[in-house]
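Next up: the structures, one after another.
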Structure 1
Amino acid sequence: MTLSPNTPVLVGIGVLNQRETDVAKADEAVALMIRAAQAAGEDSGAPQLLRDVKRISVPRGVWNYSNPARLIGEAVGAPQATTLLAEIGILQQGLFADACQLIAAGDIDTALVVGGEAKFRALQATIQGIEAPETAQTEAPDILLEPEQEIWSEVESDAGLGMPVGYYALMESALRHATGEDIESHRDRVAALYEGMADVAKDNPHAWARDGMSADQIRNASPKNKMLAFPYTKYHNSQWNVDQAGALLFCSVAKAEAMGIPREKWVFPLASTESNFMVNTSQRVDLGGCPGARLAGKKALELAGMTVDDIDLLELYSCFPSAVQIYAREIGISLDQQITVTGGMTFGGGPLNNYVLQSTARMAELLRGQPGKKGYVTSVSGMLTKQGFGVWSTEPNPNGFGFADVTAEARAEAHPLELVKVDVGAGKIVGCTVLFQGDNPWRAVVVVTLPDGKRTVAYSENADLMADAMKEEFVGRTAQLKDGVFSL
């Protein structure tokens, strides 16, 4: 196949884990990112390519750097590069698409996407009662990407929702009700799904937790595995206390050839799609559905000239089990197969806003070893708020790199329900969870559809009701509402 010289190609992969308990010896997040970028340069076989990078994009982490891409650029010899910082709420897949589109258009010939976290270092500092300093920075990036709106509402937060685990647990309850599973059988199935992911992590040299874990260990609360939001324990939750960084180095085919980068290093982005239509969790018509994922997921396959049956390697975003299941449900993917190449965000490691760099890097590594195979990587931002998809292979797309933003289509289809506060009333429960504080249940939270079709969110701190909510199916039942509190 004759390739356009501007065809984008991934040529360098850098993945880094740090598990250093001596805080004085541990690198801060930006140092990890620099090392990952340098590793990507070395991996390409042409480390001097880093000096030609025209754009460096970084997804925001829990750190305070104002323009980390500048620090990275200076360290790798590309101080002239345009710097981009993507705030939380911007899809990581979108950063890959941005780089590839610029390369395909001939605007630039080399780009670097890099990110990382040092939460394990910060945790060690807290445990030891010492400081974990980071480089101070005040300069602004050349480009700042920010989400269009907040990812939750006042009505939701008033009921006690805040951390993502509560929102995803509500989605999980809707899935459970839709399939007709009883609570215990459902918990068994989800735990078995995550046991399979833990098994994959055993064979991933970059995974954070490689010892494996049984379904019972995952399913049931224990001193090391606290219940967070029923039915989710810590081991259903993305593990963000990690020191991990990842870097992806892109260039044009012409640049790769000019730099003498071996063909066996090339991995082509076949297609990238995204939906950026933001709907608060409790305003979704179906809490267990995601039209944006269906539209963007299937469009990515279409642009790559394939169907779901042509996927050889799969990475379903796994911040929580409901995200995995909803994506599979919307795209038509069977969960009776290997659904991750990393081990997922619990076992592979889930650096806050950098996981898709880790999963895509691992996907590219595996594809290099299986020429011609096709990999499918999914991305999430927020509370399943935005959806992204990437298709990759060592063989190029005959139609060139394909990109589509299906936000308009998702907006036309996924009309949000109005969310209101209710003084007195009743309605049908469509989602339910019990939030925990420490070892103890704190609040049962329900999403309720009112007779007029509007939605509200309510809570209860009644101990008996919370206990019942973890034994009986509340979804589908009628809730009595008064001043934001519900009863049955």
Structure 2
Amino acid sequence: MTKAVIIGSGIGGIATAIRLAVKGYAVTVFEANASFGGKMHQFDLEGYRFDAGPSLFTLPHLVDELFTLAGRTPSDYFTYTRLDPITHYFWPDGSRLKAHADPEAFAEEVEQQLGVPKEAVREVLAKSARLYNGTADTFLHKSLHRLDTYLSADVLKALGCLSDLGLTTTMHSANAQQFKDPRFVQLLDRFATYNGSDPYQAPGTLNLIPHLEHNIGAFYPKGGIYSIASSLVRLAEELGVEFRYSEPVERILITGSRATGIETPKGRYSAEVVVSNMDIVPTYRRLLPDQPAPEHTLQQPRSSSALIYYWGIAHEFPELHLHNIFFSQDYKTEFEHIFRHKTISPDPTVYVNITSKLEPADAPPGCENWFVMVNVPHHQGQDWEALIQLTREAVVGKLSRMLGIDLKPLIQCEQVLDPLLIERQTSSYAGALYGSSSNNRMAAFLRHPNFSSKLKGLYFCGGSVHPGGGIPLCLLSARIVGQLAPTVAPVKKQQFHA
């Protein structure tokens, strides 16, 4: 049987394993950590359960299709609900807004709370939909590094919305030109953080991101985000995929111009296909030290990282929901701190995720599990110990003011995740969550392709390569690898009942 090995069991690696198993490969996944999931893992802390990494779930059909591809019924493994409201927003001036799932209800809410005409809100959501629907098939669903992509009919759709793409302006400029209310501009600008970028530098093309949330919807998987990974690992194992934990890959084996397997502390494993789900920088620096590296690609500016405080809160806040955003007073200054000064603003925007709102068992009775995150620069030698303490004080003070309660005595327990730990635990180079940033108009084309142009049989998936970071794009990277890898045996679709 033709063998495939996958390096890393992040969501991209798990999804790739499933796709290759369905294509007829005997798949083995090698994971340096003791369990699967990469950034998508969970932990318990003094009676509180936390999803440690990703917290937003969009495009759930990309998960469903993996079960369908394998002849399974998705709901036998994995279920989710559409969120309404999606997010609760808070501004320093006391303004508050509930982002409803229904676009019309959202437009009405924005008009009532912020004074922005609902017709203008409808138009910006419609434009976001046009951008996404016109470009996704070319720029997200296929490799940007193969000629046949540009010979397909989908390119004509992308050309048809060229005038709306915003390639000659920044995301912020496009939003500020359309809306005068700085609060709504800030709301739209924040979507740049979904791939670790700066709305004051990133191209207006990123204004397609709101479509995913406000037109298609945001969702919550039963059991938390971790259930995405756990349900897919269950499927992969049923398909015969072997997971080897606590066995880090030390080298990708090369014979001539072909990848022929991998080496771990326990031995060498041959394979016709090798897929790296590791960040692209350590893939070349550590696993391919004798191969010429694509230096221009590897040296692209990195995305932002995150500083996360996991708090057990001995109180319940009825004004909060699953997703909550507490904006800074000066967004431009905040991003200048991150991307220019390489530090954290004294007034950061704060994201609070509380899964116990939907899963009461995630916290003790009368309590809530708070995942409190601020966007920060990737690691470049900063004193993180000092920044963690300074930012904690700023965050506690900010949330206390905006919620009208002294938060500090309510924090029962705490765990912290910073860029150094992110790099150590997940091999994300410099702790950058999304690989390279999208702070220039050519960023999409400068990401590493999903295949090696020099070494046959070598492929790449995950958030540091095309099409980018975040759950949906990692799943799409797996789909692309599945399309590129040759089919080795006819696979009969079978019906399976869990």
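Taken together, the values in this text are just the output of simple stated rules run on the coordinates, not laboratory data. Owing to the predicted nature of the structure, the values given are computational and were not obtained by experimental measurement. Cβ atoms are built from the backbone, for glycine too; each structure is taken alone.
Tabulated data
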{"read-out": "Origin of the value 3.6, where distance in nm of label points 7 Å out along Cα→Cβ at positions 170 and 338 was derived from one of 1, 2", "value": "1"}
{"read-out": "Of the structures 1, 2, the one that 21 was derived from, the read-out being relative contact order in percent (Cα under 8 Å, 6 or more apart)", "value": "1"}
{"read-out": "Structure responsible for 3.5, with distance in nm of label points 7 Å out along Cα→Cβ at positions 114 and 202 calculated and labels 1, 2 on offer", "value": "1"}
{"read-out": "Winner on distance in nm of label points 7 Å out along Cα→Cβ at positions 138 and 314 once structures 1, 2 are ranked, highest first", "value": "2"}
{"read-out": "Highest-scoring label, criterion being mean count of other Cβ atoms within 10 Å over residues 34-41, among 1, 2", "value": "1"}
{"read-out": "At a computed 16.9, 53 (Rg and Dmax of the Cα atoms in Å, for residues 58-97 alone), which of 1, 2", "value": "2"}
